[in-house]
Every structure is written in structure tokens, then in C-alpha cells.
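Laboratory data are not the source of any read-out in this text; all were calculated from the coordinates shown. On a predicted model such as this, the values are computed, not experimentally measured, just so you know. Cβ atoms are built from the backbone, for glycine too; each structure is taken alone.
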Structure P
């Protein structure tokens, strides 16, 4: 292996993902908080743990090699490229039958996507020097865990976004409440424990916290990736969402808005 490859920390790997449409959805979710993510490729998985530029939101995704049709990591390391450009150049014309192979070549400094369906298409992007630091996972004890139907939650958050730019989440053993207050309108959505949309609720201590609606809606609650989502939060503490996707559990974190009452 080239000594430069070993020193610069870049990966050399090739992998095939059978469902290009699902990979596109994953890339779209990652692209919302960051345009130049750093994918960390190990022998067993490809992951990303990165904050948005304002350092309010963090995504923590890891996809194991078992979800890939082909997996071959020659050199574990990092892979960084402009994700917005990849979405435009690679994933505009795909179908449910499209398979995508990815070749990360740090020697040439490129990442190449090969799409295979009725024809074979290649798109090559230059690799970028990673700019993100290695981030620890927040160590928090949560007072409330709420498991919901993702589509219902997303629709309610989008509706409330017409009233305010932030939302209040409340949890008690019997119900989960979403509230927002605008200049004129007040909104309150209540999910009782028996609600079809509220699949499970576990509360050790009643809690209330305030979060940015735009981040919560766009980056943390994605019905394109999962039908069921879990929210873990405590009084005025960061919220963690867990999307139960077809490639495993995908985690995201969002800091609270302490100043809002």
C-alpha cells in the first residue's frame, strides 16, 4: 500500500449497495446538516458522526458491512467529498432496480460511483481533506422515551412550523404533548398513551424541553428513512432521535433552546 495513503488517513475501499434509492435517501438526510461529511470507513462499517456548522445538531450514523452486497476495505480511513454535488451528479436518474458501487481511491484522490441498471454509468468526484474533528457520543440519562409513527410526527411538526420556529415537547407517563406559541396562534397536540400514533411511552420523570423546529423537522425526523422513530429527552437537555431504518438504527442529536420559555 502507498505510504502516502497510510499517513494521510484516507481510506481505500470498494463496496456495492443494492438499493441506490435508499442510499440517495441516506445521503439526503446527511446533507441537511452538512455538505462535506467525513465518512469513516472501518473493516466492519461505514459511519459518520458530525455536527452542523452552528454546532446545534449532530448526526451519528453507522451502516454495517452486512447491509452491503459487496464489501472490501483495503485500508480503513476517511472519505470526504461534496455530498450536494454527488446528489446532483449521481442520483438524479435512478430507479428501484439501480445498484450502486463505490470505489474510494485515496491514491488518485477520487471517489467513483458506478450505477448499474439498463446501462452502466460512472461519476467521479474529487476527495476533500476532512475538516471535522472526532466527536464523542453525549453521555446522558433520559427521563422520557417516546416511540412514534414517523410520518404522523413529521406532519404535525411541519404543521406547527407555520406558527412558530421552535416547539415545546412535554412527556408524562400518560401522554406526549407538542406545543408552540406564535404571535397570534397557540398550538397544542396531545398524544395519549392509547393513541395509534404513539406506539410506546416510558417516563421516569415528567419533563419539558424546547427545540428548534427547523432542525427537528428537517434533520432528525425523516419518514423517508423509517416508519418508526424514538425520541429520548429530559428537562432542558439535548434530544436524541433514533430512526429504525432498513440499514439499522440511525441516531441524531439536537441541543435545546434554553432561553425559550
Structure Q
């Protein structure tokens, strides 16, 4: 993975992200329907799940304490982890770790694009309580609600940026890259997805997101990672085909003559 290759792939990833909706196939509609049903079910159960997690952390101080540390593994702190793994790969010349971590960083960047959905959805966070009612609701206020004045005052921007969960999104983006690249080592996918799942659950126990926010973020992160990894291997395959030698044979004046074609 050279600097030039990294840049080309990053630009290609972004391009494919924006054009993907125009290339949806029949099987993709089935998956989209399945996601919609699961997401819809979670939206319906958001309030109940939130009440359960609040009771859980209230009655289990250890869970609340562990949650504070686990949640820090996601978001911007994940960059530190990726930087450490990349440094290890470069210092010890471990090409596998280096390349995988660089791909994870691309997936991280691709996932952060969907942060824009927070401002489109305008969904109220569970830790924000309406001044009038003193309660929190998983309400969808719509685009740019964060910047509208309510009773002459602008609300706290972060109070209406619940969907999707950014921490969960980038956690699953990186986890999926490592899981795909190290699928021959079963322990790596298990650890990767376990850590990502714990980060997602911590967003519930920290009362920062609704369950549907976490599921939506995990799905987007997973899809971003698959796009990045598949794009990388597609690029490698094309490069090998360009520099390959093809052996053949043909008849010349009634005799078979061996030949070779070098692609460069």
C-alpha cells in the first residue's frame, strides 16, 4: 500500500459511496427490507430498551463504571488505536497489519461521512429532557432542527444528533475490516466484533443513544468496511491482470506454434 495507492483508493471509496444507491440490485432490496424491519422494530422498542438500560446502570454501579471506559474506545479515541497498530506495522515491517490498518482508517473516514445524517434526522438524544415535560423522547425533529430557535433560543446542538451512533459506526467499520482481512484466524473476527459490540452497548448504558441509533450505526459501519475491503482487492486484482503473462498456442502454416502475451 503506497501513498499513491492509498489516495486513489480513498477517492474511489468516496465515489462508490455516493454512486452506490444508483446500482442497487434485486438482492439488495431484500437486504434493505430486512434492515428496515429490524430498524423499525427497534424504533418501536427504543423507549422500553432505554428504561431497561437506565435501571441496569442504576442498580449495577460496576456496569456503569465499566461503561465509561468502554465507550472511550470508540469515536475519536479509536484513531489512537489505529495509529498504534499502523506504527507497529511500519516499525516491525508487518505488511499485513500495516495494510489492514490503513484500510481500517479508510473505512473510518468513509463512515464519518454519515455523520451528516445526524443533522438530517435531528433526533433527540435520550439524555436530553424537554424543559416543558421533564421527559426524554426518541423524537425525530427533521433536518437542521439543531439550529432552529425554540422559544427565542437555540437548543444545544448535541441534544438533537442521536441518529446514527457515530461511536458504533466507526467501531464496526474498523472491526469489519480486521474481521475480513483476518478471516483465516477465527479469534480476530471474534475479538473485533466483540469490542465493537461492547462500544455500541456502552452508548446505551451511557444514555447517549437509542437502540435503533446503535443498530443503524453498526450497519452503516459494516457496509462502509465491506466497500473499502472489496475495493482494495478489486484494485489489486486489476493491477495483477495488467502485469500478467498469458501463454497460448496458434496454428501457423499448418503447424502449432507456442506463444506468450505479456500484459503491462
Structure R
């Protein structure tokens, strides 16, 4: 199926992570122009240096803890490419801390990066998308947003649950303007967020609960994002697409 996003302009936050990198490559390979943003864009520079065929990606270092950077990101995309069609709120921050010991600073950081930034980027992006043929906002949430997540990261799960609710709320708000809002909810994906915070034994235990017998790959999450950005998803809005190998069936 053709994604039919040739020439469209996308913003991808959390671009330096494993999922973010694959989303960038998938959108760009389908013909989109991409503004990729993260606090540190060096990993994306390294990625692009190995992808000579990808010439439609521009990088912007930005801090999603800073409200002023939300407007700066959206303005950079419009100024660079002339318009804006797609926003992928992929950025996420995870601190593993149980509910009895979590701090206010940890709460503020995760809520700001994972939820507040997504809302206000969507707000500012939608102001430009109202003139686009078909705006698309895609929030990368998590299986944890459905289940409450693991005992050692309740705040992360709370933000992802909020992101799912935000997806539905904005889908209703933006539908009259021709903008769809959907979410992709990954399960276990072998990125640094998993491999860098869990032991091999913990990961083995998680994977043992996945019906397909393996964790998802970052490129599979990117394919789901591409679909929701495509013409084929024009009548889908307010939807949460679970990509978890059957670990959670709803």
C-alpha cells in the first residue's frame, strides 16, 4: 500500500531514540520532509551520515522542558519547508522510581516531556494544519498507558495514560479542521529505554509473556506511525493502535 505522503512535512520529537530514528527514516523514505528534534541530535546526525539516500531531513536541537521551544520547533518546520502536515509526538522520558519514593522533580520532568510538550506541540502544529489538505497528529504512547505499567515507573505510566486520553480529546477537537489524531502504543521494544534500564533476566521475563515470542522492533513501530500518517488512515481518528506482539489484547 502506498503511504501517499510524498512532499508532506513532518515533525518528529524524540528523534535520537531507537524508535524516533526509525520513524524518521520511514517517513523520509516514503517521500516526506522531516524536521527531527531532540535534546541531542548527534545520534541522528550519525544515522543520516549512513543513509546517503535520505536528504529530506533537517535537525533541530530543542529542550521539551522549555515552553518556548515548542513554538520554535513548529516555526522551524514551517520556515524550512513552507508548511506542516504531520506531527509525531514520540519524545518520552523514563525514570524508574516507585510510587513511595518518587520526587516532585521526577514528576515534573516526566509530565512535562511526555505529556505537556505533546499537548502544546499539537496545539501549535494544528494552527498550521488547518490549511493543510489533511493534518495528522500521532502520539507514541505505551502499553503502560493501558495497564498502569511496572511498579518501578508509575509516573511514566500515568503520563502515557494521559497521552492516550489526550489523543481522544484532541481527535474530537481537531476533527472539524480535517486533522486526525491517533496513537501508537508499543509494548516491549528493544531500545535503550529497555536495554539500558533492565537486566537481561528482567527482559527475558517480559519477553516470555509475549505471544509472538519476541519483542517488537523499532521499525515495526515506525510502520504503524507511517500508516496513521497515510491517506489510508483518513477515516481513523481517536484510535490507539497497539503494537505489542499480543502481550496486551483489548
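19, 25, 31, 25, 0 is what came out when P(r) over Cα pairs in 10 Å bins from 0, in percent, for residues 128-167 alone was calculated for one structure; which of P, Q, R is it?
Values: P: 19, 25, 31, 25, 0; Q: 25, 61, 13, 0; R: 31, 35, 19, 13, 1.
The read-out was computed on structure P.
Quick check on the output: -12500 is helix-only ellipticity at 222 nm (-39500 (n - 2.57) for each DSSP H run of 4 or more, over all residues; to 500), derived from one of P, Q, R. Which one produced it?
This value belongs to structure R.
To which of P, Q, R does the computed value 12.0 (mean count of other Cβ atoms within 10 Å over residues 56-63) belong?
Q
Where is percent of Cα pairs over 32 Å apart largest, in which of P, Q, R? Walk me through the numbers on the way to the answer.
Numbers: P: 29; Q: 36; R: 15.
Once percent of Cα pairs over 32 Å apart is worked out for each structure, Q has the highest.
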